[in-house]
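Please find the structures below.
Just so it is clear, none of the values below were taken in a lab; they were calculated from the coordinates. These figures come from a predicted structure and were not determined experimentally. Cβ atoms are built from the backbone, for glycine too; each structure is taken alone.
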Structure I
Amino acid sequence: MPTYIALLRGINVGGHNKVSMTSLRALHESLGHTDVTTYIQSGNVVFNSTKPVTSASLERAIENEFGIDITVVLRTRAEMKRVVSGNPFADADLKTVHVGFMASKPAAAAVRDLDADQFAPDEFAINGTHLYLHLPNGIGRAKLPTYLDRKLKVPTTVRNWKTVEKLLELAGG
C-alpha cells in the first residue's frame, strides 16, 4: 500500500486558513486513508491509501470541508527519500537548509533567467520539482525565497530540513 506525504501550502499562517490537525486527520480518514498522521501545525499529513491519490482530489476535499482554496503538494515515500538523499547542501549546517516542494516543474526559461548571486550568501539548487535552499542567516529575513517564488511562478511550499527528515521517518523511510 503506497505511503503519501501531503504538504499543504498556506494554512495556519498568520491566522489565515486555519485548519486543526485533528480535523485534517479526520478528513483524510473519511477519504479512506489509513495510518493518518499529521506533523506540526503547518499542514503535513502522512497516510496510506489503497486507491490512487492526487493533489487535485485532496485540494477539492479540503475546499469542500474547510472552505479554503489551497495548493496541496503530494509526494510518495520513495520521492521523499530521493529528496533527502539528493540534498546538494548536505555539508552545510542542516538548520540552515530548507526544501521547497513545487507543484510542478518550473519552466526551463524561468530557471535559466534566475540571478541569485545578488542574494549571497544564500543559495539554491533546483532538482525537478524540488527547490533546495541554503540560508545561512535563516529564512526569516531571507529575500531569496520570495524572489524565486516570483520568478519561477510555480506554487511552492517550503519545509525546513528537520521537518523533511521527520516526514520521511513518519512515512517509514
Structure II
Amino acid sequence: MQPADFEALYRDSRSDVYAFVAGVLRDRSAAEEVTSVAFERAFRARERFDRAKGNPRAWVFGIARNAAYDELRRRKRVAEMPADPEDRTAATPFEVAEAGVRREIVLNAMTSLSDRERELVVLKFHAGLSHEEIGQTLGVSPTNASTMLHRALTKMRKACREPA
C-alpha cells in the first residue's frame, strides 16, 4: 500500500476506528492513544497488506481490535462502563429524564452480552462497519457476522424488556 493510499484510508476511517476502540475500552482518553498505536502499526505493516485477503478498512479495524485487546490485557482488568454522557440538547427536563432511562436500559442490556457480542454491536453501531467488514475484522464470514449480530441484538432487546 502506497503512503498516499494509507493517508486516504486514515482520513476515511480514523473516526470510526476511534469510535470502535472507545466502545471496546470504554475510556475515551485511552481510546485516543490506542487508535494512534493502531494506525502506527498499520503504517509500519502497510507493505504487507494483501488486498486478496480483504479490504483495507477491515484490515485496519483488525489491527485496532488487537491494539484495544492489548491495552485491556495490559490493564489486567475488565473495562467498566463509562458514566452517562452529559445530554447537551435543548430538550425538556421530561425528555432528558426519559432519554436517561432509555440509555440506562440499553447500557444494562449491553452488560448482559458477552464480550464477543458487545464487540459486534460496537463494530456495527459505533464504527459503522458493514457485515462484510465485521466478518473480515473478526475472521468470520459476512453471513456468520450477520447471524451473530442478529442474535446479540435479539438478546439485547429481550434484556431491555425485562424489568430491572
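Here mean count of other Cβ atoms within 10 Å over residues 32-39 is compared for structures I, II. The highest value is that of II.
Determine which structure produced the value 2.2 for distance in nm of label points 7 Å out along Cα→Cβ at positions 16 and 104, calculated from the coordinates; the candidates are I, II.
Working: I: 2.2; II: 3.4.
It must be structure I, since only it matches.
10.9 is what came out when mean projected area of the Cα convex hull in nm² was calculated for one structure; which of I, II is it?
Numbers: I: 9.8; II: 10.9.
Structure II accounts for this read-out.
Quick one: distance in nm of label points 7 Å out along Cα→Cβ at positions 8 and 112 came out at 4.4 when computed from one of I, II, so which one is it? The structure behind it is II.
When distance in nm of label points 7 Å out along Cα→Cβ at positions 48 and 120 is computed for each of I, II, the one that comes out at 5.0 is I.
For the read-out helix-only ellipticity at 222 nm (-39500 (n - 2.57) for each DSSP H run of 4 or more, over all residues; to 500), a value of -9000 was computed from one structure; give its label from I, II. Could you put the intermediate results ahead of the total?
Numbers: I: -9000; II: -23500.
Computed on structure I.
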